[in-house]
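Just so you know, all these numbers are worked out from the coordinates, no wet-lab data involved. What you see is a predicted model, and the numbers here were worked out from it, not measured in a lab. Cβ atoms are built from the backbone, for glycine too; each structure is taken alone.
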Structure I
Amino acid sequence: MPTWEARVTRGTAPADRVDGELRYALAAPLIREAALWVDLGCGEGIASGAALGDARPRARALLVDGDEQALQEARRECGADVAATVLADLGTAEGAAAVRAAVDAAATPGAPIVVTCFGVLHQLEDFTALVDLLLALGERATVVLSVPDDAAGALDDPHRRSAWSAGAAEELRRLLPPDAVVLRQVSLRASAIVGPAGGEVAPLGTPSVAPDQAPTTHLLAFGPDAARLAPVSLARPADLDADRADARRRESDLAYLEARLAVLDAPAG
């Protein structure tokens, strides 16, 4: 289940790192062939760097985020040569204008552009400026975006400034070009049996996803190459030590909050 994590960092729970990496893996074939890749809300670049791997794509990256420290980290970690970074609040018209100007400066006329915007819209109370920016960029670029499904995550996620569901995602789709591609990300469970030496490749087969399986994330894409996006899945060996550390951290936080609540509820005097 997705947790209260606004962006993927090295400290993000392993399962959430896989979810974020998979979204970039979906767009990776297009990024590899593009001349410019615009990553809106790039964070620290951990997920994109993992998805792109050691083979740097042809595209140069234009990284956009509202956190200067995250941009500095993303420049090192994103997995691509960086053309420029833009410090911008994507919830404002000024931030959107800064991105447009940066794209104009970095783009080569007629060359393919890919725009990714993963897990950003739900962090904005007013995402009008960002949607307008995506529509404008979609006139000359392939845009791939994602929004979470609130039913799959924590009910009181403090990073979420707007509510999202299948219905809300459909309302957003109606604002996009009529040929927009609709995809959904679902959770899978996997396990493997290998020999004692390790290093073996264990084929996982092809997972079959039921039509009514609830999504964790809704994805929408539009632009010249959106129809080329294909179903993708991702498996990574579980980091049990990291999982246990994350569980202990959550238990510790809960114990602390329960103790604080007990103090606040205690009778005065």
Structure II
Amino acid sequence: MIFVHILFSDATIKKRRHYPNDFKIAIYLELLARTDPPVLHRGVTRQVALKFGVPERVVRRIWQNGQNAGGVSGVKNRLSNCGRKRVEIDPEAIKTIPLRQRTTFQDLAHALGVKKMTLYNRYKENYFRRHTNDLKFSLTDDNKKSRVRYCLSMIEALYGSSDPSFKTMYNVVYIDEKWFYRTRRNQKYYLANDEERPQREVKSKNFIEKVMFLAVVTRPRFDENGNCTFDGKLGVFPFVYVEPAKRKSPNRPRGN
């Protein structure tokens, strides 16, 4: 038994070609000039097809359409202004929507009453733009003045010099508190094949305990060659210490 496999590829599938109305009218007028309606003379179809470089069936269809419709008007059989209508979006309507409803394409599309893909297509056509908004400090006039005064206080007072400079700040130490979560919500580990998975538990994943530390830094030091001799990190010190509980509480018994 012989099996025949037929393979179809995109290269062998020809799409239908659409000809403009002016081109079809020219073919129809050429047919009228070479024959006497309503019957085509023998060989006219092939001659016109070779002249315009189209298949003979296209010439026959143009002739048939013109004869059925009574003239050149029947050749224009391609419909115009058809198909799915374009959905327009008024940019002014976007301004009337509250900002809280304009954070995602889905929210904005729902507020405008259009499809999300339609809204995305209008976005690609620059009908509107995307803006990433960051929080700004709410500074009063006194806050701004105090910042300017602090910057001015960092200028080195050199009398008789026209080129002022800032202080070296080698004798300034910055102290600030830092908060760290006791554990992460998701943590990756690499374990041996026969090792048990670690068990981590908290009362709530949304409220993980935090521990406060005191961080102390200063300005780094460099030598003449630009090598760092001191990175400026003095240390991180905890505010709490571990010792047995003196009193009992709902969290732990006494002495634990």
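Some observations on this one:
- Structure (I, II) behind the derived value 0.70 of FRET efficiency 1/(1 + (r/R0)^6) of positions 63 and 199 (r between Cβ atoms, R0 = 41 Å, to 0.05): I
- Computed 81, 34, 25 for semi-axes √(5λ) of the Cα gyration tensor in Å - originating structure among I, II: II
- Each of I, II could give distance in nm of label points 7 Å out along Cα→Cβ at positions 87 and 119, but the derived value 1.0 comes from II.
- Origin of the derived value -8500 (helix-only ellipticity at 222 nm (-39500 (n - 2.57) for each DSSP H run of 4 or more, over all residues; to 500); candidates I, II): II
- Among I, II, which structure scores highest (criterion: relative contact order in percent (Cα under 8 Å, 6 or more apart)): I
- Test item: mean count of other Cβ atoms within 10 Å over residues 55-62 calculated as 19.1, pick one of I, II: I
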